[in-house]
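**Q** Following this line, the structures themselves.
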Structure 1
Amino acid sequence: MLANQPLAERLRPKELGEFYGQEHLVGKNAVLRKVIESGNIPSFILWGPPGVGKTTLAGIIANTTKRPFYQLSAVHSGVKDVRETIEKAKKQQFFNQPNPILFIDEIHRFNKSQQDSLLSAVEQGIITLIGATTENPSFEVISPLLSRCQVYVMKSLTENDLVELLNRALKKDSYLSNYDIEITEHEALIRISGGDARKLYNALELVVSSEADEASSEKIIINDEMVLKHVQKNLALYDKNGEQHYDIISAFIKSMRGSDPNAAVYWLARMVEGGEDPKFIARRMLILAAEDIGLANPNALLLAQACFEAVNVIGWPESRIILSETAIYLATSQKSNSSYLAIDEAIERVRAEGDLPVPLHIRNAPTKLMKNLEYGKEYKYAHSYSGNFVPDNFLPDELKGTVFYEPGVNAREDDIRKRLSAMWKDYYKYDKH
């Protein structure tokens, strides 16, 4: 039988020495660690995926700096809750005692009036605000509040971090220590977690509890096959802390990518019925339009952008219609990830090759000295040539002839491939398909 408190709660770190991951923030001499050690905590927002320690880190900061700690969830709290908490914080202001910390989980779910209610208290130093969000705060936090907060980006936990967390759980947890547990394979647990410590612990606890009920001895050997069997069998239990939210948006995106409008509309309905933020859904479709449809149908990006703007001014229930139209359009569009692959390939080469020099003939030449140095010399102005095109080298010499954009296999990009091949002939090779 499971312990009353979830494993993730039982093992929640109380101090920095027990905290795993986020070395760029809390490692030795890292920016946030220095802030914590100084005791001068500014208001800030932690932005990152679920299960990477945002709530835990806020608690550690309050514990380390010995400050009163108030916690609200934007899902369940309103303006009244915020004001009541601020009033409590005012009563904590004695002499030189540091101000309390107000931690707001999922702050992106607060609307403008709810965020406005925080401004005065943050400005006056009544509270130090720590917000946590899985969404880009530039889009979801009002400008006056964002300007008063630092933003720290948290990353998904690495495989090494997750293995260390598993080892810690087996050694430190009072419930798991009742059994002789050996993990012979980590891959399934790590893959299921998706870099989320809470999902990792939920899966581990589920496997152990299920296996303990079935095992004839106290020795439990955990392998990948066992993990998949128990997690799939008990998916509802595994999702007891709300991780299904992320699984459903994943299913929605993959259904559109897979050109299945029926599945896309089903998962959209699940989100609509679950009270999901329409802007969250629209933003995901905007990303998909660029990443997975791209030049196969450029209108997809325009429609997704129009959808995002529309749901910002139209609330439920009408937004469901706009979201449905867009989801169906994206699902039924031809697909291409050529633009996505092109920029990633180019970034990889930039990182590998460093800052290669711009060829002289396409450099800017605003001064006489630059012209004397032959900046811009021999540049061929395309509009002066037949067809407004002339072959020339626009890449650094070291990358001459490198193809980053490879047109996808679809009607529109087939035309692009033919045109590029005719223009560039043997300069760039567009003959993969």
Structure 2
Amino acid sequence: MPTFQPVRGMRDLLPEDAETLNYIVCKARETAKCYGYKEVITPIVESYDLLSAKAGEEIRQRMFTFKDLGDRTVALRPEFTASIARLATTALKNEPKPLRVFSVGSVYRYDEPQRGRYREFWQSNCELIGAGTAEADAEMILLTNSFLKNVGLRNYAFKLGHIGVIRGILTEEGVDEKTQNSVLQLMDKKEYDEAFKLVKHESCRKILQGLLEQKGETGFETLKNMKYYVKGHEKAEAAVDNLLDILVLVTQSECPVENVEPAFARGLEYYTGVIFEVYIPELDIALGGGGRYDRLIESFGGAQTPATGVAHGLDRIAMAMQMQGVQVRTVEGKRLVVVSVNELMKVEALRIAERLRDAGLSVEFEVMGRKISKALEDADKRKVDYAVIVGKRELNEGKVVVRELHKREQTTVALEELADKIKGAT
């Protein structure tokens, strides 16, 4: 018989890993709701045309794509934003603006598996639709700051940029949109020499190369250098001003912005404004990132609608927590096992187990046919808190024996008081 393993790039999450992921998911939901976001759930499988429209060539090449039984080309979602943009043009198009929605779930990309990069991975995603202000962009960054703080991470920092600076220069220098997208894809991978080779005009290449050198000691100094450097390129100047407004808002709110990158780019083609990522020193891959996309909804048939969003890599956040020694602080209820002293007591024991479950307690029932001593030994090994032992003599008096396993102490408790006694025990 063959021994099956997960498909390459996919993972089994065992109980401890699943507990950590669920903890992070809960913190993502709590944080989003604190900022006024409402959850939506979208399909894992979407139309390929929808997902590929503005994803960027690299992501298009890495999508899990297939024909369904109706001969339609569909794909597993590589991210959430396209699905949310679809909703914004259909079911949510008449909702009052701004629209704040979030999603949590798995996404799929056929990347080469390596540390922090899988083919199935988890994201939480927040989108703010209908607001074109610096305050809306700052909210995405501040929400991410709150989320990482809530899961217990330390020493993380944000990197900011503005796609409008590069696009502004390229547009005013007459570079077509297709070439711009290719340039930005290569710049995202820091392949600057290859990126600049795509620009035909020597003057434009020099401007882009010089932009890389405008880094200052602080974000504000970098923006000052950039503003002077792009003088005369009206759209690029406006982008620098916009980024300055956002930087003021987030730094005044005590959000840790480590740097502003003059030539920062991200792979998705739909970005039109500010872009950002967040890192910890121990890990050289982003824990999350996002930015402004003011033309995506319109390209899907909706009205012209400004929007901004962020995606958080939950698997990477789990890895970052492990690297920093952050403990998952879940509040678990007490665990019980119910054991009958003999076969005759099993029906009554099972009935008691159901009553305890109805009271909200986590209850296992002894199903292995073990004798009491072996059942208690097994429960102790698995760190069960209490054993409820159902015997005929005690039951005739309306009572059961409750054994606190780690203390090796037991007492007799009336059935009507059993759930409250266990819940109240410390």
Structure 3
Amino acid sequence: MMSVLDILRRIEGGETTAENAIRATMEAIASKEDEIRAFARANADARAGAAGPLCGIAIGVKDIIDTADFVTEMGCPAIYGGWQPRGDAAIVTALKQAGATIAGKTKTTAFAASDAPDTRNPHNLAHTPGGSSSGSAAAVGAGVLPLALGTQTAGSVIRPASFCGAYAIKPSYRLIPTVGVKCFSWSLDTLGLFAGGIADLAYGLAALTGRGDLKLAAAGNAPRIGVVAQYFAGDPDPDGQAALDRAAQAAERAGATVRTIALSDIFGQAWRAQHIIQTFEAKHAFGWEYSERYHDVPPGIRRTLDSAQKIEPAAYDDARRIAHRVRRAMNDVFADIDVLLTFSAPGPAPSGLDSTGDAKFNRLWTLMGMPCVNVPGYVASGNLPVGVQIVAPFGQDDRALYAARFVDEALKKL
């Protein structure tokens, strides 16, 4: 995969220029685009940006994020075909201020829901790349893009990263502002990053947020890791279990303290509450599309919105109260561990392009607003990657990144 830090080192060392680095990335995108179909539209006029920490880095922007220079169709051209925002989303402004170049708009499921685009998994074209951040995950996983933006409301960053073999972070809730991003659920929507390595994620997140403390320290203590199976979400596939077992064994062999953590029933209640919150808020977020353009709303999200009409405010309020209680209870889970290790996805990417997979192992952590990092490291039959997920307490994104790097390095030594 492409590395942000490697590109920047070569620019600093005089091996290439920022302009040539952008040109090389755009050529790489073009070489694979017919196969993986990651872009809704690529930037034919891509040029190196102004001086900054990301100058020379081309980044893909998920097509539910407003861009003043490109149309934003949100995976639904029947309603938003040719729609041109007047201004950039806050994150796009931050990208430009950091010197990054917009490589183009990456494909998304319609409105970041369940209606899949035609993007294909770069490791096996007969399989889905996942969703809803389909194009961003596929482009980074294919090694044609060093950095890409995605969003997660349930599992739309971590799950496709697992399927495509990309590194990714779903940061703490609202670490990155979502102003100018099409809303699905205002209590859950979170912007995230895909990259070619953990250090690249840390550098990119620090550059976009101005938080230098997110850059990885050179060394530190081996983390205390709690392995969580999430029994309330159901069973993983055999390959998903094998990936988790392998990561736990590698971390322990590298010096980490690893033990199994059993979550109480209240966490299962929160897991179920996530869907109620997400669906109820979607009813309001897509109120105009549903009432004014009902027959143009793609069938998957239309079914979701049909069912959402039956959710009463009282059920939504109860779900929010459960979430609040469980966020407080989560402090006890981390009383004597640093991070959790769990499934990024049930297993490898499903075959076909109709389904983007199941977010069941991501829902709880998104509801909790906690930082999550996908770490690749296991390959199932069919050359299909399966990742594992590192989860840290809310606001401890640096801890999540550090532990993810520890596990990643441990896996590479096996």
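None of the figures in this text is laboratory data; all of them are computed from the coordinates on show. Values in this document were obtained by computation on a predicted structure and should not be read as measured data.
**Q** Identify which of structures 1, 2, 3 gives the largest calculated value of relative contact order in percent (Cα under 8 Å, 6 or more apart). Spell out each step's value before the answer.
**A** Details: 1: 11; 2: 16; 3: 19.
With respect to relative contact order in percent (Cα under 8 Å, 6 or more apart), the highest-scoring structure among 1, 2, 3 is 3.
**Q** Suppose semi-axes √(5λ) of the Cα gyration tensor in Å works out to 55, 23, 20; of 1, 2, 3, which structure was it derived from?
**A** Here the read-out was taken from 2.
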